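As structure tokens, here come the structures.
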Structure 1
Amino acid sequence: MARWNHDAHNLLQVLREVQEDCGQVSPQAIAMIARLLRLSYARVSGVASFYSFLATEPRGAYRILFSDNVTDRMRGSEALMAALCHRLWVEPGKVSEDGLVSIDRTSCTGMCDQGPALLVNGRPLPALTEERIRQVGDLVLARTPLDEWPAAMFEVRDNVHRADLLLDSKFAAGDAIRASLARGTRGWSERAANERSWRESYVGAALGPVATLEEIKRSNLRGRGGAGFTTGIKWEACRHATGLSRYVVCNADEGEPGTFKDRVLLTRHADLLFDGMTVAAYAVGAGQGFLYLRGEYRYLLESLEATLERRRREHLLGNGICGQAGFDFDIRIHVGAGSYVCGEESALIESLEGKRGVPRNRPPYPVTHGYRQQPTIVNNVETLCAASLIAIHGGDWYRGIGTLKSSGTKILSVSGDVAQPGIYEYPFGVPVRQVLEDCGATGTQAVQISGPSGFCIDAHEFDRRIAFEDLPTAGAFTVFDGTRDMFQVARNYAHFFAHESCGFCTPCRVGTSMLVAAMDKIDAGYGTQHDLEEMNRLNKVLLMSAHCGLGHTACNPILDTLQRFRPAYERKLHSLDFAPAFDLDDSLARARQMTGRDDSGAHLENLP
């Protein structure tokens, strides 16, 4: 509690550390935390029960979570999970009788390029094979501490197969900050030469933030998280908003299945990101920054903290950054605890404030009422890295790359049925077909662009381009060849949305469950045409009444695959026509037998 300043805004971090140390957040721990933070028991308990990585009941000393993303299933994760359960004598979703191990599923772990993967006590173990599963079973049964497991088992590869201006940038820590400060000094010198009235009373450095902001606007940089909002406009709105303080938040909660580019940027280009956050703070006048790190990337925390500490020693963070008096800014890492909906910016801010990650009503927007109700900008990892390059090279340089409406490059997380899954960076405007050729995809029938909430396209659309004006994407690029059942792909995504719904609004909470029920019914062979029509009606309800984007997009993978791969659904239907699940006339047969009547008037179809 002392480490987190007895601040209720840090409740999630306190709960997460209790979970790591004790294996659970017990009722006794909840009561103590509530008392020390002067919160109600219900408030603390509600937060603890919201996040999937927190457990209010005992879990195994080894808590193993298999990634349940569709690409992991394609590579045999279900069979491997069954093998490990059999080896350790434990049922999925339960704890072994001796309390040694618990095995369950979790959503995408950001290892789609090297799946199947699992997390063991929060540490990723990718590239699973039958041999590796046997090795895991032996280590668990021997009660070997995780630190003594072979290091090679936890090796996570970056798999960068195509680098462009961002991934191939020659960058030294602080370059973007120094360029922004120098731009302000140059602007002051030029203007002072023409307007002598400025003289010594003018603080020349004040021009720097404005000049930096203008370069970001000139670049036409748009958010890389999927929404594509113009970054310069967002920063400008925050700079001019009224507030006591301003904040910069980096959204590193990439929970969209099939996306893992931020993992690579955090691993290889952390300085580029932190420079981008500092440039953003300089432009908007912020004094505090947060990196919201998804819980699945908890293993990166120590290396990122070490990078931040080094930057403080080099005067790239803290007070008087780069010797500029009054330029004070620091960054704190906030680790999530397993919640897809926290990728939405207002839900992320709620989580930063130690609450359940429920999206806020908007307006007001975070740029005016964000963290602690103060002006706040929330940007994706890739967006802030691009901002660093713009600060160095200028907005015109950046705008000269890509297309008219989509400047710069886009990093794609390519996975699925390809020879070389991994990271590919292209200028905006690249055709889907070129990406498929570069990654070694053959016999492709479908590509899921931007994860389940995005678009599913078929072979007739492979000449479409990755760009905001055609196929916008947060980065996921999942490939399915002709052997894949697209119904099963959509069914996996339906289960994902139902699992990740925050439960706040009834349309989403109930609607996603109804979608799962319909897809499972069809899979079991009991579906009819009526079920397909019902899912279309559900989509209209969710679009009109769901609280946030999760509910609005929950039907996307079903409707897209239904439109392009309808035979995959119809092959499973019990009847192409509507058939009622309950036959009322047949249920009256017993009554007819008892009364001795079986004439035409005793049957429902003959009633007037």
Structure 2
Amino acid sequence: MSSGAKPAASSSKIKLTSRASSPSREIIAFARGASPMLHSSAPLVFASSDEKNAPVRLNDKPYRGKIEVFANTHGNVTVVNVIGLEDYVRGVVPNELSYPALEALKAQAIAARTYAVKNRGQFASEGFDLLPTTRSQVYRGLSSETPLTSRAVDETRGMVATYNGEPINALYTSTCGGRTEDAANIFNEDVPYLRGRECAVEGKAAFAPFTIKSSRDVIEIKDEQDLIYARDAALLGISGFNLPLDKVSSSWLASHVSESEVREWLNTFARLNHNAAFKAPDDAAKPPAFSTALISAGYGDARADTLFNNADADYLLSFRDGGEVPGPNRADVAMLLRDGMLSLFADATLRPKETMTRSRVLHAIVRMLASRNLLALQKGTTRPAASGVMMLRSNKGKDLPVAVSNRAFLFRQFGENLYQMKTLALVGGEPVTFHVDAKGDVDYLEVRPANNGAAADRFSSLSNWTAQLNLGAVQARLGRSVRGIGPIIDLRIAKQGTSRRVIDLEVIGAQGVAHIRGGRIRSALGLREQLFVIDRVYDDRNRVSAFIFTGRGWGHGVGMCQFGAYGLAKQGLNVEQILKTYYTGIELTKLY
């Protein structure tokens, strides 16, 4: 196996290629200021007698095998690293996939080996097999090898992917955006093993390894407006408030609070606030008296009365029945309304003379706890959960395991609301808010969906992207691909492939219409991928002035998804399962 080695930049013209079959030019070597030292029309071979301890070097970089140099027919120098197949794969894997998941690296090793076997001799007319770039596979020799990637190569030694007994053209792409595409739609070649596939484990089993469970019963909520109060009850429950959590429901929350309940809850809040002097009054179940008591428990002083004058209070109480709030309580009510701890009813009334519902009392106390930083909630971003343990992303680069109690309150966001759940899937990337009990276990957890979704390639920074091109930029980029249609005025997606990639882009010009099809679309537009949708920006004359491309993925989108392979490995799939996820109908075969 021969592969081009990439020398450092220099003033000489060096073409990164490989072995020459029959060089037709002569190499002449000079020493500085001296006559020619060497003439050779055959390749020069540089090798080491002790490859293990003193490998051959090119531009100070070590390489296994030998280095051959010859003059090519273009008048340049061709530099070749001649090595065995396994050593070649050792120099490819760490440069094509660097994430530390052994089964994914083994999948990459088999794909790289299979690609090399299938494409060996691709550049024979130029005297080498493969290029060390993305045009073939990225190869950087001995200096790029790592213990883990070499282990992956060793454990798959001689293994290739085959279809009907023949090595496949094992194409792979960096980030597939959740689905791969049929080769026919990108490269105009129908290949049975290169079909569009989902970049995920199918069915509910996909989330089983990441599931967090709780045995706690779900609070019975019938009205959407009560969802926030279910969260309030859970937060107060884990904060030491005496709540009958087995009885909390929409009907319980909508009922009037008793004097004994509100008194006990206010006293508990004062204790958490280190306000030992506070003692709840006997009649704090109506909004005015409750407001004054909550301000006193929260701040230990007549804060609102000090900071608000009568005009301030009147301004904030200018709703239908604001005049019914007694003078001694007006500043307190005004402050709680301003800070969102109290709210009006839908008819813009506070109903100062009515006993408050439990939900309104609990919500006000939770908001006050939050304002005083007494809820002790922590925030983080997850990594994929493992064996029922939440893993948090650490600034130090290591996952931080946090056990979740089997009696924890679990909440997940759907739309704008949080809903209590008995199970949650933490696939990685979810923003979480949580509370840790005295034992160090999470007893309250709320989860918001990960921005990158749940596809196996979600760990890639390019699983989602946006690019904006003004009309001039589009004209400049597409001008080489479409001609005779005049100035471009619009773009339209005419056809999508199995993965929803754009495989026919209609370019609308002032004088006609043209089409760009297949894999040329991505390169013509200069985008990362062609799995995208288009939005338009219009000028003041209602003409398109720019296009916004919202897309997923990076690469051609055919074959194995490299970031997806990593995600599947994290999910517990082995090398064979990973490869068969992306290559349809293949088998793994030992060549030697």
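Summary table
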read-out	value
Comparison of 1, 2 by Cα Rg over 2.2 N^0.38 Å - largest value held by	2
At a computed 18.1 (mean count of other Cβ atoms within 10 Å over residues 170-177), which of 1, 2	1
Distance in nm of label points 7 Å out along Cα→Cβ at positions 314 and 338 - highest-scoring structure of 1, 2	1
Which of 1, 2 yields 2.2 [distance in nm of label points 7 Å out along Cα→Cβ at positions 394 and 458, calculated]	2
Relative contact order in percent (Cα under 8 Å, 6 or more apart) - structure with the largest value, from 1, 2	2
At a computed -7500 (helix-only ellipticity at 222 nm (-39500 (n - 2.57) for each DSSP H run of 4 or more, over all residues; to 500)), which of 1, 2	2
Which of 1, 2 yields 3.5 [distance in nm of label points 7 Å out along Cα→Cβ at positions 146 and 386, calculated]	1
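Values quoted throughout were computed directly from the atomic coordinates according to the rules given, and no laboratory measurement underlies them. Since the structure is predicted, the reported quantities are computational estimates derived from the model, not experimental observations. Cβ atoms are built from the backbone, for glycine too; each structure is taken alone.
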